[in-house]
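Below you'll find the structures, each written out as structure tokens.
Derivation of every value follows stated rules applied to the coordinates shown; laboratory data play no part. All figures in this text were calculated on a predicted structure; none of them were measured in a lab. Cβ atoms are built from the backbone, for glycine too; each structure is taken alone.
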Structure P
């Protein structure tokens, strides 16, 4: 996969067990985000034995699952990937807003990095652009941000 962007500086120790939490809506898009996240982890030396993948029905369910994963003490970070695509009803605002708010709350309350790779886009084309084999893959960005935070928190 050509879209991996390495960490900007040598931040140190990113080792540990990572949880990748995947929403099942918009499967093709989300599977590309998941692949990007896992590839980014691999590129920093995180092996398959240190990556656990979990699925939830959709973005709205992510905060609860992320909280349980964080509370388990098994993971140094939780990386979330999903896709919420705007439709013709207010449903988008509720799902996207509660997902992002809930995941931020998990990170703060549980003091664990939560990589936010949940797309909140207006249409399918935007989702495809942000999940492809390119520099815009948000799964890569979510995993990279989580690893950067893991290294930083180990230094603090």
Structure Q
């Protein structure tokens, strides 16, 4: 969550009172920048390097979050429909956000123009727009939403 959509999600959650752990694989500087932005807005955040494909690293990540930020109350990750069915009875809601083309540092200017021309809305999305969807899914206003995939794709199927 140190770049692009993930960074926007982390910043928005931090601005809305969530204590945020910014996990990164390799780009510690980008993660630290997000943490600094959150702290500058009076939020609480930390960055932790962990390969989420390594079970031991994930366990250490969760231990760090528990120790530094307190009990985990929300998790933003890459969400699975099957998991939603498994944990819904425990009061855990799992949802997926499926963004369409979004302006990030992985997209250059020529690509943006070409993608925008193909979009029903005539533009691509902004990372902050995707972050707003995630914030809503974490809120009480979405308390009955579980197992959903929300397309935030500017009218593109």
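When percent of Cα pairs over 21 Å apart, for residues 58-129 alone is computed for each of P, Q, which one produces 53? Write out the running numbers ahead of the final one.
Values: P: 27; Q: 53.
It traces back to Q.
Assign the value 3.5, calculated as distance in nm of label points 7 Å out along Cα→Cβ at positions 66 and 98, to the correct structure from P, Q. Don't skip to the answer; put the middle values down first.
Details: P: 1.5; Q: 3.5.
The structure behind it is Q.
Hey, distance in nm of label points 7 Å out along Cα→Cβ at positions 82 and 114 derived from one of P, Q reads 3.5; which structure?
Details: P: 1.0; Q: 3.5.
Checking each candidate, the match is Q.
For structures P, Q, which has the highest computed value of relative contact order in percent (Cα under 8 Å, 6 or more apart)?
Values: P: 34; Q: 25.
If we compare relative contact order in percent (Cα under 8 Å, 6 or more apart) over P, Q, the biggest value is for P.
Of the structures labelled P, Q, one was used to calculate Kirkwood radius over Cα pairs in Å, giving 16.7. Name it.
On the way: P: 15.2; Q: 16.7.
Of the options listed, only Q reproduces it.
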